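Enquirer: Before anything else, here is the set of structures, which you'll find just below.
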Structure P
Amino acid sequence: MPKKEKQGVVISNKMDKTIVVKVADYEPHPKYKKIMESNKNYKAHDEGNVCNVGDTVRIVESRPLSGGKRWSLLEVVEKAR
């Protein structure tokens with residue numbers, strides 16, 4: 001089974017070797033069919049501390065690394081300006 005990948009924006013890098021990534025998901029409302037955005041935060045492992053707030057990154061599923069960290073940084077898609 002392939003590992004899940006998600007793309008989002010880094011909203012925090014204050015922890016050592018950990019980033020918090022906000023991932024947006026878009027789905028239509030069941031009754032009214034308006035496209036609704038739902039956001040979820042994921043803690044991801046950033047081994048080299050290369051990410052900054054505002055970077056667009058891709059994260060991949062991994063084994064549990066700590067109490068709330070289940071994702072790892074795959075690549076930085078776009079650096080923040």
Structure Q
Amino acid sequence: MNEHDQDRMKNLLQQALPPVDGEPEPGRDLWPAVLRRLDAKPAPALSGWAWFDGALLAGLVGLAAFFPASIPVLLYYL
């Protein structure tokens with residue numbers, strides 16, 4: 001890449017990403033709002049992914065039953 005290409009790329013990037021105006025940090029502390037939001041939502045009794053987790057477990061058990069040599073590989077990734 002020559003000097004002309006570098007200048008052109010620099011100009012294109014400056015046009016595509018204009019400088020940020022104002023303060024880069026939020027005007028207030030966001031952690032208390034996060035805590036209020038977490039306290040307001042009750043935890044779901046049963047996750048919607050429960051059936052998917054059971055299907056994955058059944059697939060792993062079936063894989064280990066048909067291909068016992070795959071057990072060390074599965075244990076490695078745990």
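Enquirer: Out of P, Q, which structure matches 16.8 when mean count of other Cβ atoms within 10 Å over residues 5-12 is calculated?
Expert: The structure behind it is P.
Enquirer: Out of P, Q, which has the highest value for percent of Cα pairs over 18 Å apart?
Expert: Sorting by percent of Cα pairs over 18 Å apart in descending order puts Q first.
Enquirer: One of P, Q was used to compute FRET efficiency 1/(1 + (r/R0)^6) of positions 13 and 61 (r between Cβ atoms, R0 = 41 Å, to 0.05), and the answer was 0.20. Which one was it?
Expert: Q
Enquirer: Let me ask another. Which of P, Q yields -19000 for helix-only ellipticity at 222 nm (-39500 (n - 2.57) for each DSSP H run of 4 or more, over all residues; to 500), as computed?
Expert: For helix-only ellipticity at 222 nm (-39500 (n - 2.57) for each DSSP H run of 4 or more, over all residues; to 500), the value -19000 is produced by structure Q.
Enquirer: Moving to a separate point now. Could you tell me which structure in P, Q was used to calculate distance in nm of label points 7 Å out along Cα→Cβ at positions 37 and 69 as 2.8?
Expert: So the calculation was done on P.
Throughout, read-outs are computed from the coordinates displayed, never taken from laboratory work. Please read these numbers as outputs of a predicted model, since none were measured by experiment. Cβ atoms are built from the backbone, for glycine too; each structure is taken alone.
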